[in-house]
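S.K.: Some structures are shown below for you to check.
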Structure 1
């Protein structure tokens, strides 16, 4: 469906002088418009059951090349003023999205019908599914993929990534609950129905340790489906002595009987965690 745009964008990526051509600029604009409308994604699932995703590098290339073809301009809202080159997302009533004052989403971010944006920020290239709440002062970085029925609690930081183009964005799959002030960055992947306790940090190199069995099982940059995760520490020896280093602990699995909309406290209470 977008083969012509893909071909033009791939050529312009290798030969940046082609950005001067209006045909190239229009191909980039059409691609970003399709991302804004949810017709294209920077990354998409290819096997939902196994949580396998593919990165659409050419779409990320289009977004990167969208920046230099956009002119800087002054934008105003009453007494407030900004100076930038990226448009904001508009027409939320038609889109069926509830947006509380002070929430901002950039044009080129897809927000599905039924999503709720509290005072928060969603960057270009991001995808936010239906029924998801982006709570107060939460941020969704560029190209991040947030599934349906997700709750990003207050102050959550979801990292963005544009370059390198082959790098996977942060992925939060359907029905996850991300606790207040948690951080998920560097292309980390949180699989469906997982729960992250408050202040949990998941990066591409974070030690994510499953402590539910007789022996620890370690992951990096990946939280398995239905995991209940809290912040923890492990001991590491340095030249100056032994110190506790931050990690994330998988302390159990979300029960099948637990409502997908359950509160974080209810999910953690099952494992005697406050």
Structure 2
């Protein structure tokens, strides 16, 4: 495949690079108007694709979800030329058929965060970004195809509810969320909305690590870590299959989102 000079920001956990997905060739320590990103950004290549890896929670998973500097993270990746963001995260399941260890490709989200800065546009120029279809359709298609090829097919078309954290849900909350969502997590928002404000493509690979407490089993952080560790190899295989597919010209409308959003 001829290089299309695509640059993908890969946001996720340390297992992405520790298991050898790519070898960093440069480290970028950047500043932004919103402060520093979670960690220095590691640059490498997968074939012709330029990859910028950023551990969302910092080195050693030291930053909880509600304290992540999402604006700095997205701005720093944009400074380095990213045109797309591929996010990897763990989620809880709100439905019996979405089992721990399986993968979900959400198409919609519901925001239940409370106090996070959600926009780059706090004053001056005003933008109202359309979020009707928040995920890039091209990235959804590439990810679904990669999952089938890698033998780790996704549950597609699901809804992610994002909560503030860092605590887990009460049983009452979990049963409430089941009425309109399929998976639950703490990191999608505002990461996805900020990526849209920078006119980036955005896709999420979600790995189910547990059933949320609607299932009458209390969520245990140690159990979540165990499931994540058991599935690192599967995630690596999936990413190795997916990433080269992203080295193709953008034909989606994500790059033009701001053209009809400004006032």
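S.K.: Can you spot which of 1, 2 the value 2.6 was calculated from, given it is distance in nm of label points 7 Å out along Cα→Cβ at positions 12 and 220?
M.R.: Among 1, 2, the structure yielding 2.6 for distance in nm of label points 7 Å out along Cα→Cβ at positions 12 and 220 is 2.
S.K.: Looking just at mean count of other Cβ atoms within 10 Å over residues 76-83, which of the labels 1, 2 belongs to the structure with the highest value?
M.R.: 2
S.K.: Please state which of the structures 1, 2 yields 15.5 when mean count of other Cβ atoms within 10 Å over residues 172-179 is computed from it.
M.R.: Working through the options, I get structure 2.
S.K.: Something else about it: When distance in nm of label points 7 Å out along Cα→Cβ at positions 92 and 252 is calculated, the result is 3.6; to which of the structures 1, 2 does this value belong?
M.R.: Clearly, the read-out refers to 1.
S.K.: Still on this structure, please answer the following. Which structure, out of 1, 2, was Cα Rg over 2.2 N^0.38 Å, for residues 108-227 alone calculated from, if the result is 1.18?
M.R.: 2
S.K.: log10 I(q)/I(0) by the Debye sum over Cα atoms at q = 0.08, 0.09, 0.16 Å⁻¹ was computed and gave -0.36, -0.45, -1.18; which structure, 1, 2, did it come from?
M.R.: So the calculation was done on 1.
S.K.: Right, another one. Given a computed value of 0.20 for FRET efficiency 1/(1 + (r/R0)^6) of positions 60 and 124 (r between Cβ atoms, R0 = 30 Å, to 0.05), which structure among 1, 2 does it belong to?
M.R.: Among 1, 2, the structure yielding 0.20 for FRET efficiency 1/(1 + (r/R0)^6) of positions 60 and 124 (r between Cβ atoms, R0 = 30 Å, to 0.05) is 2.
S.K.: Moving on. Out of 1, 2, choose the structure whose coordinates give relative contact order in percent (Cα under 8 Å, 6 or more apart) equal to 9 when calculated.
M.R.: 1
S.K.: Follow-up. Compute distance in nm of label points 7 Å out along Cα→Cβ at positions 52 and 68 for each of 1, 2 and report the one that scores greatest.
M.R.: Across 1, 2, distance in nm of label points 7 Å out along Cα→Cβ at positions 52 and 68 peaks for 1.
S.K.: Please compute distance in nm of label points 7 Å out along Cα→Cβ at positions 164 and 204 for structures 1, 2 and give me the label with the greatest value.
M.R.: Greatest value across 1, 2: structure 2.
The numbers here are math on the coordinates, done by the rules we state, and not lab data. Since we're looking at a predicted model, the values are computed, not measured. Cβ atoms are built from the backbone, for glycine too; each structure is taken alone.
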